[in-house]
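Multiple structures are listed underneath, in structure tokens.
We did not get these values from a lab; they are worked out from the coordinates using the rules stated. Just so we're clear, the structure is a prediction, and the values are computed from it rather than from any experiment. Cβ atoms are built from the backbone, for glycine too; each structure is taken alone.
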Structure P
Amino acid sequence: MKTRRTQGASLIEVLLVMGVSALLVGGGAAHVQSLRQASDLTSRRRDALQNARVAFDRLARKLRSAKQIAAITASTNTLGSITITDFSDVNHVFRRVGTELRYGVLAATDLLASGIESFTLQGYSPTGTVAYTKPYLIDAVQVSLVATIPGSTQTLSLSTRVRLCREIPYNQVRSTTSNASTYATTLGSGLTNYSKAYGAQNSTWAILNTSTGGRYSGFPIGSETGTVKQMYAGLRMNYTAGALRVIIRYDSTVLLDRSYWYADLDDVLGTAVWWYFDITALRPSWTEQDIDNLSIEVSDPQGSYTYIRFDCFAIRAFFDDLPTTFFWADRQGGSVCPKQWDNPDYAYGEANDTYATGNWPEQDWQSFRVPVSNSAEELFAVHVCIHGYLTADPGSGDIEARHNKASESLTTGVDHRVLPAQLAGYVWPENKSYILVDVTNDRSWTWANLDGREIRIHLNPNGTATCSLKADAVGWRATSFGTEKGVRIWSEP
């Protein structure tokens, strides 16, 4: 007879169940604890990141509204500091002090972020990095930051590059001006009182008479180093009658040979004016050392009565971007020109991809009026600017540009041609850019006498019929060193 077992768990089974349960409970608790720690770390990381971003945003806002950088530390200095000058000439300072990033006006006093292990800065210009010793050249700033996450050994890194709007005062544009110190007769008896045109401007005049000519050279080298951004040869004259031929040489190589007749000089009759010739693109590159190899020759190209006085010949080299301002056309042009282009209501305002289209050979003149201020401040250089491109090779065709008052006929004013060789780089939409026509020496320019003049553009019918000029903006490019306008460079629209 079998003995029947009593129902229930044995002691061993109970102990096994309790052990497994303890393991499960312990593992779950450890997992919960791990999840809680991970959540805490994520929260602390998020807070640290938000803390750093707030500091970054504040610094970025100050940079974007900056006139210039007054001071910056070397890019290897992890205790970085930057002083930003706004357009009210107030300085804003950001710097790392210990493990804190601080901000203040004039001094960094307010806490922006804590737990900062590294704060570094690098300045840039359009051509590359800028040494911390030349902060006024900075066009953009790379900001890098390393912050610790509280309660851990982990860190996070942030980096951004911010472009700024900056103003370059005249005394901070690196440039040199060299005046002639030697003279050589080239035609006839040369200029009367030629030595009066030595040195800086002084209103003591050398005189160009009929069939005479002379060459000025001996332009001393300055102390600046590096690549020349823009090079100009200039002369100051007072025109009375006749014609003028100007030849600019580098050693024996002729860079520029240009003659001006009465119709070209009528606007400057009886006034003392500076004429500058942009020779930047006439050599592959320029350095300060090249200045003493330049010469400027003036003569009478027609051999009839000429009377022009000169009191200064100069070479100007610029090592920084010149302060330049664009003014774009409004919709009031066309009072004289026939406006036969396609879409003649386009190409107003800033470049916007709405094109006025002129075709070879059918299209005639198109005019654009550009209103500006009434300032009497003199301008250093003036260019007609066409923003656009050519749809095909223009062949032997060129672009003709004039500027006239609205009441004047098409035959008045100086005829400027953009030659086929100069247009080669503007073919196809990917080469859309600024086609610049130098009209500086047409007259003694001020901001005021830019106003009320129309820019008139014509396509020379010698070009191919399949070629078109697409222009989405037309206007003036003006360069000035005065205090009223033209001294501000915007690094981005």
Structure Q
Amino acid sequence: MGVLSELKPGHVWAHFERICAIPHPSHHEEGVARYIMEQAARLGFEARRDDVGNVLVVVPATPGFEDRPTVVLQGHMDMVPVAAPGVTHDFEKEPITPYVDGDFVRARGTTLGADNGIGCALALGIMSDADARHGNLELLFTVNEEAGMDGAHGLKADFVTGRMLINLDSEQWGEFCISCAGGGDSVIRLPVERSAAEGMRLDVRVGGLRGGHSGIDIDKGHGNAIKILGRCLAAGRKSADFRLVSIRGGTKRNAIADSASAVVVVPAEKQEALREAVGAMAGVIGEELARTDPGLRIEVAGGEADGAAPMGAQATGRMMDLLVALPQGVVSMSPEMKGLVETSTNVGVVESDDAAVTVVTLTRSAIDSKMAAVKQQIATIARLVGAEVEEPAGYPGWRPNPDSPLLKTAVDVYRRLHGEQPRIWAVHAGLECALFGEKLPGVDMISMGPTMHYVHSPDEELYHPSVAPMYELLRALLEAVQ
């Protein structure tokens, strides 16, 4: 018996727990794909994969529903692999370990992968539910949504026939999402020179932050460890002329960095001045984030005696300028939808090697021109400090369609089941729906899901009482689609 076996509906949670047991970070979805195809074969359903690795399962209509339109149920097979500080976890080999904590399902020391494991489990639940009534279904499971949307980018229009699509990748029960932001990365590479220098090696560390999803949580005020580290180092450099040896922070460009650290070489007589300056800035930032990140830790500790030669003084200064100048967080709010972030940017990852420091940012916006403007700002800042910038292909936004027949049916079914109006909204995050809108001409889409919090962070939690009503709604909606 699994640790989630007491949760309802049991067959959905059984699928979710099995998915947790199969390592499936982005680019490593083979195990989950194999499990899905085995489950389809067990039930006698056709299953196939396309050139990029997406899985499609065809579920025939139940008797009496053959004339209904084909509906696509869609989720992605990969998860964001983030471990808590001090936790060692090989996401390519080791399973996720879920557990029930009151009303929540969490993982021990890592992201849970409810984004989007529970969406896949809901689709598999429908597939294995002999009592569900529906027209023809196509269950589409995509690869690498989290690190580039490769599955959606590579999808060919003839791989699916349905032109009604229910995306199961939303994170708040009782809401239907009908629009999402587009996104694009900026990869900044700052070349550095290195030379020997006398002094003491010290580690400057930032940790204990909440982190979170760089779209959904960007307006929560959570601190970004990379930006905080930049402020601390810049403050310390005013008092102690240190040189940077290495820097590392964040794990994913679409996650708010919850930890970062740097190794510096500082003249022995200046080490106390550095500690005091960083300590003073830590106090200031701690007050700023007292409500949003009460666990913030900033410390200076003794570093290793040996190691790489430090960067030159000029490169160190340029790196400090870059970290301080890069924009972070909400840029603008939507004038059309109250409370919706329209444009934002996130400094997601920083890492150094012998030749350069690389910083990766992700900018999101529902307005393509505003996303381009922020990326232009980032590129300008990078060039001013002597860095190179690469901008990989991004993804578009998903335009809302308030007259969608699928949305109307979903709202009617929700009101019948729950006696109230669901929330209709847009999400400040990338959904594959934006690309499906381009790939599948005329497709009618909505996105929905159960409630989860702090996705893309080790604090990720799934509110399990929302899963049963979500499944009931999905079943009723598939029965009602005309």
Using percent of Cα pairs over 34 Å apart for the comparison, can you identify which of P, Q gives the largest number?
P
Once distance in nm of label points 7 Å out along Cα→Cβ at positions 134 and 294 is calculated for every structure in P, Q, which label goes with the largest value?
Q
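With helix-only ellipticity at 222 nm (-39500 (n - 2.57) for each DSSP H run of 4 or more, over all residues; to 500) derived from the coordinates and found to be -4500, which of P, Q does the value describe? Numbers along the way, then the final one.
Details: P: -4500; Q: -9500.
Only structure P yields this read-out.
State the single structure among P, Q that was used to calculate relative contact order in percent (Cα under 8 Å, 6 or more apart), giving 13.
Values: P: 13; Q: 23.
This figure was derived from P.
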